[in-house]
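Dropping the structures in below, format is structure tokens.
Read the figures in this text as sums done on the coordinates, not as results from a lab. All values derive from a computational prediction rather than experimental measurement. Cβ atoms are built from the backbone, for glycine too; each structure is taken alone.
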Structure I
Amino acid sequence: MLDHGGEPLVVIAAPNGARLDKAGHPAVPLSATEIADCAVNLAAVGVSVLHLHVRDERGGHVLDATRYRAAMDAIRDRVADRLVLQVTTEAVGQYNRQQQMALVRELRPEAVSLALRELCPDADAEDDAGKFFRELAEMDVWPQYILYSAAEAARFEQLRQDGFFGAANPFALFVLGRYSDTLMGDPAELENFLATFEPGAFPWAVCCFGATEATAVQRASAAGGHVRIGFENNRTLPDGSMARDNAQLVAAELRTLMRPDGPQRPIASVDWVRRQLAGRQ
């Protein structure tokens, strides 16, 4: 069994995403009330960070500060401060990077996820993006940088070493797989990401598309990383059956980490996340 020095495992939940609808799964939470109900159950099974998407009146993806505030208010009414609320800036082909940055500046959420390839696609965007990334600390917003390939992870590490993010240890999310009816993530791909930086250089988490999610969760935990679980990427339980809801999925995958022959780590509390990762006392 690997020794992680007692560092707890951060569990992030992504309960809806930008694309899944009720036809895809009847329990996907779309409205502010449904998301708040889901949040209660997720907090109860060990989730400390909620990755939040909101939808418009037709159920479509939207980056809208008013809708975000309504959802966050509904969640906090139910769970108070027991979850870090991480909003997404995902473009989904609808928003440009100026609109994405404008949302964060208007909303000033506790936490935000940012795709490096969307906010800083190339060297020409680096001045503008770097200024924004460094501004996040001034706004007291905790960022997580989404990386879709080992090549992106290598670029992220070089930018980190150059001080680009305004933080020595920015938090990254490695994405295994893509949105598709058939393409599942390959947990073995995690090794390619890990080869791009020295162990302990920065905190990281993994999310994985499809039924291989549970295996990716196990590998990430064993390697000292953190995990993101939820309907945004997968609805299949480790036994191959369909999950009833997000909380059942998270609980089932966390149970696979508690086996005597598996990598065992304590689950991080929301206080630990705010203190150790988000830099809040």
Structure II
Amino acid sequence: MNRFSPRSTVEWYKTGESIGIYSVGVNIDGAKSGYKNELSSRGVALMGTELNLKNNFQLQVWNQYVDNIFNSSLVQVDKIPSTSAPYYYGLQFIRQNVVNNGGNEAVEKTYFNPSQSSLVFGTRIGRNAGNWDHSFNFTRITKQGRYLMPREWGRDPFYTFLLGERNEGNGDLNAYVIKSKYAAKKILLKINLGVGYYDLADVKDFAMNKYSFPGYMQYNIDTRYAFSGFWKGWEAQVIYFYKDAVGDTYNDPKYYINKADMGHFNLILNFHF
């Protein structure tokens, strides 16, 4: 593929142009990243497979090659729950490496700095209990470098993902998340709850914290009700989350305004074809 229509946009962009439409953060030396409209790439090749193995195991192997910028590989193994075996668990591994110069010969204009690579480990364990599903999830991004994936292209694939949260752009990160899901049997109601602790590198450790985000706690509730009868296809969704900064912000507004110590509310009406 060589054209992207990023979320919240209606236009199609070439691969390099699509990276940097949203916030670009900083380079590893703390200077503002200069890759917007400066990246050269012929496109993206994505290959993968999902295999159902014995004893309710599922294997996923994916590789994403972004020409002239970076390569990202994912291997994930999950135990799928069943009525007789309600417990489930999973392991995830992601490896990223720079391709050529990371998008531009000038290091200050690269998307993926040639001096870094990234390594991510993830795990989860959970249990289905009647109408409920509970899980504990963990993600570790090592000190080798910042995990990078253009925010314009989608969300993080981590077990610890919560709505309104991103760990993209971070290295030396530990994330701990408890999730609970409720699905009513007699009505089409679903409730998703989440509490997460995200231990990030210091906001001034630019080599490990691209967006200078403080460590934080996050609390989520996502409620969805699907209508039936004449209104079949319509779904009402209410989302609320709150981020509570726990890392040092040095009393500097740029480290917490629109980042942490904030709440966010959405009322959404979806129609499913």
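Can you say which of I, II returns 60, 47, 37 when Cα extents along the principal axes in Å is computed?
Working: I: 47, 45, 41; II: 60, 47, 37.
Structure of origin is II.
One of I, II was used to compute helix-only ellipticity at 222 nm (-39500 (n - 2.57) for each DSSP H run of 4 or more, over all residues; to 500), and the result was 0. Which label is that? Don't skip to the end; give the middle numbers.
On the way: I: -10000; II: 0.
Structure of origin is II.
Match the computed value 3.8 of distance in nm of label points 7 Å out along Cα→Cβ at positions 59 and 243 to one of the structures I, II, and report its label. Checking each candidate, the match is II. Structures I, II were shown, and mean count of other Cβ atoms within 10 Å over residues 35-42 at 17.6 was computed from II.
Structures I, II were compared on FRET efficiency 1/(1 + (r/R0)^6) of positions 75 and 235 (r between Cβ atoms, R0 = 35 Å, to 0.05), and the highest value belongs to I. Here the criterion is relative contact order in percent (Cα under 8 Å, 6 or more apart), and among I, II the highest value is seen for I.
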